[in-house]
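Structures given as structure tokens follow.
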Structure P
Amino acid sequence: MLKRITKWSGIVVAASLIAGCITGPGGLAPSTIPITANDTYTVVKHDAIGVDTSFSILFIPVTPSCSAYQALMDAKEETGADALINVTGENKSVYLFIVNWQKMKIRGDAIKFQQAGSVLE
């Protein structure tokens, strides 16, 4: 009986050593596009969220790697917005034995705006 408990305890310890989760900041930005003092905009949705994910098995990619750009495009498409303001990003990685999962989440206030004034180049 003691051998069995020791064996299963060893399996649980080994499994917990190779599984884990990491969450890190993906960045902060006041806006995803330059806005001048002459520009006007309307917030179409507060807290718009875009997500891009990727999966791999034994560190071999099964899907394309996730990107902040694709998550941003997802947030803009969801609301039909031109840009996001008050933007935050979050990068999360989950490691479960042989499967790895990554998620990039972008969140911000979705806006539609009109550029007036100086030309941005």
Structure Q
Amino acid sequence: MGQIQMNAMEFYAYHGCHPDEQLTGANFVADITMDYNMEAASDSDDLCDALNYAEAYQLVRQEMAIRSHLLEHLCKRILDSLFECFPQLQEATVCIQKINPPIDGQMRSVGVSQKRVR
């Protein structure tokens, strides 16, 4: 078993419960870890045997473009897409951070993480 880590993917998106968040958008950072049996890819050195992280990035990008009120909902949609696209995926964790959330106080970010095991 091995793990692919996709770190600090940056997106400008329109997630949030407040109307101004859905209108003006915000910066988001996504981190994803994906566990799968990478023995075949390690032996063959062939992308066909690997979990293609470029394809995974495109899935994340597509889901980030669809508006959600809650980060929890966004995480679930990303996990759904990853597990649907990659049958070899055994476990994944998605972490989404909203940078400078609209709260009355100082906070760099707020984040949500979800983990799923096949």
Structure R
Amino acid sequence: MIYLVVRPVDENGDFIPVYSLDQMLSGSDAVRQVVNLRLTFYSGEWWEDPEIGFLAPDFLVQSAMSGDVDMLGKYIAAYVANTEGVQSVEDVSATYSNHEMIFYCLVLTDDGDEEVVEVNVNGIL
């Protein structure tokens, strides 16, 4: 059972004001959102918790920009697997084209649900 509860975000990634616990995300929806947030914040960017955020080593970023995205995809998948509520990460793929990096995976949550995660990680590379 997942006890993770988070505020929802809009299509721009901005937190939406909530006025009751019923408006909060929980379960696998919360896990999917936390994975997305962890991948779209720079390391140290969020004032409330500077531990949250993603930072890829330069050599992996350069490798991905040269066309070898597999290593970076695996690195991101390991980072996702270390997210609260995530049991495992499967079907990992990463693509880089037209100066845009897209990461995709299937996340199996602790409560047994499957969540598809697709994130444009270009902004944090």
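FYI, it's all coordinate maths here, none of it is from the lab. Quick caveat: nothing in here was measured; it's all calculated off a predicted structure.
A value of 79, 24, 22 for Cα extents along the principal axes in Å, calculated from one of P, Q, R, originates in structure P.
Can you tell which of P, Q, R yields 23 when relative contact order in percent (Cα under 8 Å, 6 or more apart) is derived from it? Write down the numbers at each step before the final one.
Working: P: 36; Q: 27; R: 23.
Computed on structure R.
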